[in-house]
Structure 1
Amino acid sequence: MFDEIRLRSEFFELLTGIDATIAARVVEKGCRFCGGPLHRGDYPRKPRGGLVAEAAEAFARRFSLCCGREGCRRRATPPSVRFLGRRVYVAAVVVVASVVALAYTAASAARRVTGIPERTTRRWLRWWRGEFVQTPVFVALSGRLVPGIDRVQLPRSILERFAGPASVRLQELLTWLAPITTTSTPDGSRFVRGTV
């Protein structure tokens with residue numbers, strides 16, 4: 001499925017546009033603590049793309065917001081389709097490398113294809129089967145993609161259920177994952193709906 005995929009700059013430009021739309025929706029709602037105006041306060045990231053997404057490294061700004069009301073000044077980091085929480089690899093690489101690692105029995109073969117260390121992909125596969133299945137996102141996906149998703153084959157078992165070319169399925173999964181990319185914007189799914 002993703003053996004030969006190379007995510008180019010156009011793909012990350014599209015994801016950046018989705019992130020910008022999400023950030024604009026969060027700005028419209030204002031500060032969740034005081035209702036004050038939110039202003040852009042982006043910060044730099046050093047995203048890694050491995051061999052799969054070298055183009056991702058050029059998109060190094062994480063959209064972030066800061067309350068403009070004196071005395072509050074709290075940060076609100078909107079959900080993102082580009083970054084998966086605090087991981088240094090971009091979200092698309094986490095998904096693609098995990099799928100490739102499932103396809104190859106030898107971890108060294110997956111590393112040759114993706115450029116991601118075996119230890120890292122093993123950690124990601126444990127996350128997919130452990131922490132991820134406890135999230136509201138997984139519960140919602142499981143309900144939407146009835147009959148159930150094969151937990152041992154995550155994230156591949158989700159991607160196989162979506163329609164379209166591999167890049168479109170990847171974008172759809174990243175959109176579903178966006179609410180778990182931040183804790184400072186609760187109920188992030190409301191900002192993500194309808195962005196794709």
Structure 2
Amino acid sequence: MAITNYTSLSQALPAWLDVGTDSLSSVVSDLITNAEKRIFREVRVPEMEKALSASISSGAIAVPSDFVELKFAYIDSNPTQYLQIVSPSYIYERYPTRGSSGMPVVLARDGGNFIFGPYPDSDYAVKGTYYARLSDIGSSASALVASHPDLYLYACLVESEPLFGRDQRMALWEAKYREIRDLVNGEGQRANFSGNMTIRPA
């Protein structure tokens with residue numbers, strides 16, 4: 001049976017783990033959830049990308065509710081001012097004056113807000129791209145399991161170790177998961193650059 005969703009994945013796992021369906025039924029939900037959390041922490045694909053577009057207010061911008069990681073951001077000005085992503089401590093140490101200072105050149109996530117350095121002297125428009133949390137495998141809108149079922153399979157097999165003990169196949173499953181994860185991330189990176197043209201000087 002092809003793995004296309006939560007049901008087909010949960011049905012495939014007993015055979016791969018050489019355990020009865022009854023042995024897995026009470027824990028399969030936790031196993032799949034833990035595997036998916038690992039995938040969401042480690043995989044970055046174009047399906048996760050969403051546009052960031054907001055204006056600074058009182059020196060900050062609220063982090064989107066589905067935010068995972070910032071890809072890039074810039075001040076929508078003329079000329080465009082790209083923002084370097086740094087740590088909150090860098091901003092507070094480098095720009096201790098938290099009052100109107102100038103156009104920002106760096107930003108950081110601090111709790112539920114993006115903060116800037118220098119502290120903005122205007123309510124600048126900020127645009128960019130961020131990685132958003134995907135729908136989980138239990139949702140009909142889940143995009144990742146349909147395109148990368150092997151990623152989910154091996155992540156689940158690795159997560160089974162605390163439940164069923166060390167399996168001699170565990171190292172192979174972990175290696176396969178990492179290989180597929182890296183390939184998926186590589187595909188995403190290539191997709192981002194596939195439309196770029198290189199202009200060579202005459």
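Structures 1, 2 were compared on relative contact order in percent (Cα under 8 Å, 6 or more apart), and the highest value belongs to 2.
Structures compared: 1, 2; top value of Kirkwood radius over Cα pairs in Å, i.e. the largest, recorded for 2.
For FRET efficiency 1/(1 + (r/R0)^6) of positions 109 and 181 (r between Cβ atoms, R0 = 30 Å, to 0.05), the calculated result is 0.55, so let me know which of 1, 2 that is. Derived from the structure labelled 1.
Computed over structures 1, 2, FRET efficiency 1/(1 + (r/R0)^6) of positions 29 and 157 (r between Cβ atoms, R0 = 41 Å, to 0.05) reaches its largest value in 2.
Just so you know, all these numbers are worked out from the coordinates, no wet-lab data involved. This structure is a prediction, so every number in the text was calculated from the model and none was measured. Cβ atoms are built from the backbone, for glycine too; each structure is taken alone.
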